[in-house]
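A.B. asks: The structures come next, written out as structure tokens.
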Structure 1
Amino acid sequence: MKIAAYTVGDIKVASARLRSFYLFHSASNYGFEVFRDLSIWQSIDCKYLHLQGCYTPRFVLHAIIFRLLGKRVFFDVNDMPTRKRHFIFFVIMTKIANIVLVALETTKNYLTKYVDFSKIFVFPTVIDVNPNKINKLFFVRNENSRGIFWIGHPGNLISIEEFMNIIRFRHEYRLIVCTKLTEIKSYIKKYPWVTFIDWNVDSALDCKLDIGYCILNHAGCSQALLRGDSKMILAIAVGLIPIVSRTPAYENLAKVLDAERLIFNELAEVFVIIEKLDKMWKRDFFDRCKSYILSNHTSDHVFSLFASKFLC
């Protein structure tokens with residue numbers, strides 16, 4: 001069976017990578033063919049249409065045609081649009097699609113204001129590592145490292161700017177920021193005590209980095225309530241203890257993993273949390289998390305779940 005898949009960006013865009021490219025990585029193992037970049041008319045031969053965050057007029061038309069032909073349309077939601085015109089098309093797409101896919105219960109609850117609750121499904125996100133490199137995960141890092149890692153979009157650096165100022169006076173710790181260096185020249189100049197490295201899709205797999213922790217902070221805004229836990233899952237999978245903000249996705253995952261001690265309310269608490277962790281607890285934490293992540297977030301597992309639930 002054939003699936004026509006479209007995304008808001010290429011594999012360098014996190015939402016496209018996790019909710020489409022990595023999701024469909026194992027599709028051929030289950031008898032499905034995934035086609036990308038087809039024109040509307042070329043895609044007519046496909047049985048399913050999967051739109052990852054696509055809701056421009058062109059994709060609205062595409063979805064309408066598929067529905068008129070009796071084919072199934074999936075609309076995968078990641079970030080909410082902020083412009084009014086974009087939001088109108090976004091809502092239209094949620095109404096056209098047979099199935100709306102979201103990563104969080106909070107997103108589902110938000111969308112029920114605009115679309116029938118029964119067509120919205122909370123669906124897991126694939127771990128943010130190339131599925132071909134899954135065997136490189138869960139390696140052991142230096143247990144004594146005081147290196148703290150942050151990885152993310154340049155636009156989100158503002159969420160840890162306070163922490164960059166705090167760590168200046170904690171000389172026993174180091175902060176390593178991984179992002180697109182061409183877009184943060186002002187930060188590099190302003191924070192010479194922070195190590196900045198350039199981002200690529202495999203950055204977190206670099207076992208040579210002397211890091212032991214990962215700081216994850218959703219900014220204190222309404223959009224933070226709708227952001228996922230993919231970076232927390234990635235951090236654990238590459239041998240880092242995630243120290244996370246008390247925002248819905250991170251807090252919920254911490255509870256599932258019996259790791260609420262890793263949640264902070266204020267950035268200054270990060271060091272206190274780290275210093276209270278002992279080696280035995282950290283080893284047990286990674287053992288528990290490995291089982292959970294491999295059982296719930298690999299590409300093969302997530303697609304098999306997707307296929308059994310929706311592609312029938």
Structure 2
Amino acid sequence: MKKSAVFRIIIKLVSILIAITIYFYFQHPVEYRCTNLKAVFPVGDMTLILDDIRISDLDEDKLSGRYRGGEIPWIYRIIFEANLPMDWSIKLADIVTFYSRPPRTGENANIEISGILVYPPEVRNPVHNDNFSVLNRFNLLINPGHFSGRGGNYAHGNNYCQWNRHGTFDLNDLEKRFTLSITDQITNKVSYIYFTPHWTKKRLIKWGGSRLETDPTAPAERYIRQLLLHDANTALDYIIPGLRDGFEHPHLDSSFYDADIRCTVEWVDYLVYHGAYRVTAQPVKFLNEDRTSFEAISDAKLIFYVVENNMDNKLYIGRLESLPPSD
């Protein structure tokens with residue numbers, strides 16, 4: 001066979017593969033994320049922070065139905081039963097996921113709004129918290145759109161929880177002006193926000209949607225952990241990128257070693273980033289499982305201002321203060 005014929009065959013095969021790849025790319029669901037809304041509301045003695053609105057046409061009910069009973073599709077089972085290196089298995093599974101057609105909802109898409117609810121410093125999540133009583137303190141409505149469910153993540157010992165509302169949304173209403181109403185169920189005070197969303201659009205190549213990092217204590221706790229391991233370079237990963245060059249780590253008081261770390265979260269005005277989570281970390285010894293009772297080892301503190309980086313939607317430390325123990 002002549003080289004020119006071989007070359008033409010290769011070109012045709014590559015063209016076919018490109019066409020197939022383009023076809024399957026456009027079979028994947030679309031996610032829209034609102035980029036111009038960050039809102040804060042008082043709810044009694046708590047603070048409600050609204051972080052994220054996202055809309056997706058991934059049909060999560062049909063997708064979860066495929067895996068009911070713990071069964072996974074045969075092709076994935078073959079990949080993971082082949083005893084390949086884990087990196088290879090994950091890459092092969094990603095390829096299979098790409099060249100597939102996930103279920104989509106059509107115009108009747110999913111909407112989710114999420115954020116953080118901060119309590120007073122003395123109020124902490126108990127170990128066993130399987131109810132939504134704290135979420136009953138406020139009600140949230142959106143127009144256009146309809147909420148039909150809610151959820152929360154309560155890490156015990158924290159004075160905050162992560163919350164969400166989810167429901168349905170007509171994609172024909174994307175360009176409309178939105179109204180959000182938040183009702184304080186204790187005082188019956190209603191607050192309104194009127195806005196026209198600015199949307200970013202992306203294909204969900206990996207199913208399940210993308211999530212913002214919304215745990216405000218995570219960067220602070222990970223930063224302290226690295227300092228305790230004397231790994232200052234890795235600790236820089238939790239500092240917002242623009243401040244890393246020349247960043248001076250504070251002296252970590254000896255009382256932090258072999259201590260429990262008690263973090264207290266507040267929301268504060270912080271002009272550079274339109275608000276920040278102020279996280280105060282203190283070395284203590286917890287006296288009960290709920291971490292509501294504790295004994296301070298010293299009055300040394302690290303105070304972190306945790307902010308969102310709009311470049312990657314992650315939380316980082318934007319400012320850090322060290323309060324040494326009093327004499």
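Just so you know, all these numbers are worked out from the coordinates, no wet-lab data involved. The structure displayed is predicted, hence computed values, not measured ones. Cβ atoms are built from the backbone, for glycine too; each structure is taken alone.
A.B. asks: Quick check: 1.5 is what I get for distance in nm of label points 7 Å out along Cα→Cβ at positions 47 and 263, calculated from one of 1, 2. Which structure matches?
C.D. replies: Numbers: 1: 4.2; 2: 1.5.
Attributed to the structure labelled 2.
A.B. asks: Given that Rg and Dmax of the Cα atoms in Å, derived from a single structure, equals 20.3, 64, which label among 1, 2 identifies that structure?
C.D. replies: On the way: 1: 20.3, 64; 2: 24.2, 88.
The read-out was computed on structure 1.
A.B. asks: Please compute FRET efficiency 1/(1 + (r/R0)^6) of positions 7 and 159 (r between Cβ atoms, R0 = 41 Å, to 0.05) for structures 1, 2 and give me the label with the greatest value. All intermediate terms of the calculation are to be shown ahead of the outcome.
C.D. replies: Numbers: 1: 0.95; 2: 0.05.
Largest one: structure 1.
A.B. asks: Assuming -6000 is helix-only ellipticity at 222 nm (-39500 (n - 2.57) for each DSSP H run of 4 or more, over all residues; to 500) as calculated from a single structure, say which of 1, 2 it is.
C.D. replies: Values: 1: -9000; 2: -6000.
Only one of 1, 2 returns -6000 for helix-only ellipticity at 222 nm (-39500 (n - 2.57) for each DSSP H run of 4 or more, over all residues; to 500), namely 2.
A.B. asks: While we're looking at this one, here's another question. Once distance in nm of label points 7 Å out along Cα→Cβ at positions 143 and 295 is calculated for all of 1, 2, which comes out largest? Intermediate values should be presented prior to the final figure.
C.D. replies: Values: 1: 2.5; 2: 5.7.
Structure 2 comes out on top.
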